[in-house]
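Each reported figure results from applying straightforward, stated rules to the coordinates on display, with no laboratory input. Just so we're clear, the structure is a prediction, and the values are computed from it rather than from any experiment. Cβ atoms are built from the backbone, for glycine too; each structure is taken alone.
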Structure P
């Protein structure tokens, strides 16, 4: 295991002994100092199941964030993570493009989404129209108070901080984006559910008039000096239940230099 996994395991064992499943950033910072881990805010971020400590896997628990510097161990890893489906051969698209100066310059999440947008891949995938003109809203941080459930588990969040990598809107349809490098087998559902829930809350409070809200996960893998992009469009059948995630469509775009 890595240092992050050792930290989470120690927190879990401490909570297990006390009979409490909720812990806070003070505990995280204390144990991070013990392990000389310099970024306590990253310690509780387990983006996919490959980084979940073996102790949690054995007991079938994952972490959800509650806001105000609090976190909770929740039973049922399969409820908190979603497998990326295999992209069918008919949905694998060779995409000719002229490589620009900055396309492959870095591997940041921002760059992943910029390439997908600049090359009109997102436009083809979401809108089936490469000349569509959605409104584009770049990365932003926001907070939210709300309640929802994870199956039978009730969750209450207060001043939950989240970063939305990218948002697009066209014809009243709002899509929030998450970008990641590599092709992991799964992802933490809260990464897309929390931004989705944020916009649902704005709609329900009649602060924004949205026709539909969806989520788009964009993965990029570098192949020699070019990229392969996989896009997955999701929604939730029940806006109050994180487990109700549903795939709308998926596709792979192989960027081929002209």
Structure Q
């Protein structure tokens, strides 16, 4: 299917350059593949070379264009270097997808939460998001660019036992809204996706009662697919169809947050 659609006319991201973080697996890989399918040149960023190389191999074998950029995103210098590598390869940036977030140690009841838990979640989620946005800003401004950041229903709902993770994800939503307001004059769109998707990470943690309870009450029955449900929403937010939408959270979650259109 990927190879078939690569060859069709009117690709939605033709000649666009997209950075996708966390592209080694799950949602990030799905977005990288779909963006390449739709004509984008993709800078696939991850800290794990083996999975990243597999993403790029899949894209190239289907006729797409991608480069693999390994980086420890807890380092601002590494983020700056990843953006520079993208510019060296493709010349500019049109779309930035901040999906990477180390979910290890994400669970902690409020009374047991230590400062180290917040530091870890902010260092792997919020700060890389901010640093990539700042580093890409000149290129996004020049191209009427699109930023797609990833948050979580765990933050919106205040999910029990997810204190540091929820805090980091809500901080990402907050800075996204601020940037959307400040960068509106530059015609840069900044939006957020809060997914419930059967990624490798969710599959690994589905045995946890707290996570299983969240998934089990999904009105549409099961978590969505990174490829079938989440990546197409990211594609919409990356295209000109999204030119008049900014600062919004899109809850791609099977109906879990029906009352959270805010």
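Of structures P, Q, which gives 28, 17, 12 when semi-axes √(5λ) of the Cα gyration tensor in Å, for residues 50-153 alone is computed from the coordinates?
Values: P: 35, 19, 16; Q: 28, 17, 12.
Clearly, the read-out refers to Q.
I have 18.3 for Kirkwood radius over Cα pairs in Å, calculated from one of the structures P, Q. Which structure is it? Write down the numbers at each step before the final one.
Details: P: 19.5; Q: 18.3.
Of the structures listed, the value fits Q.
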Calculated from one of P, Q, helix-only ellipticity at 222 nm (-39500 (n - 2.57) for each DSSP H run of 4 or more, over all residues; to 500) reads -7000, and the structure in question is P
Comparing P, Q on distance in nm of label points 7 Å out along Cα→Cβ at positions 194 and 242, the highest sits with Q
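Once mean count of other Cβ atoms within 10 Å over residues 34-41 is calculated for every structure in P, Q, which label goes with the largest value?
Values: P: 12.0; Q: 25.0.
Comparing P, Q, the top value of mean count of other Cβ atoms within 10 Å over residues 34-41 belongs to Q.
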When P, Q are compared on FRET efficiency 1/(1 + (r/R0)^6) of positions 18 and 250 (r between Cβ atoms, R0 = 30 Å, to 0.05), the highest value belongs to Q
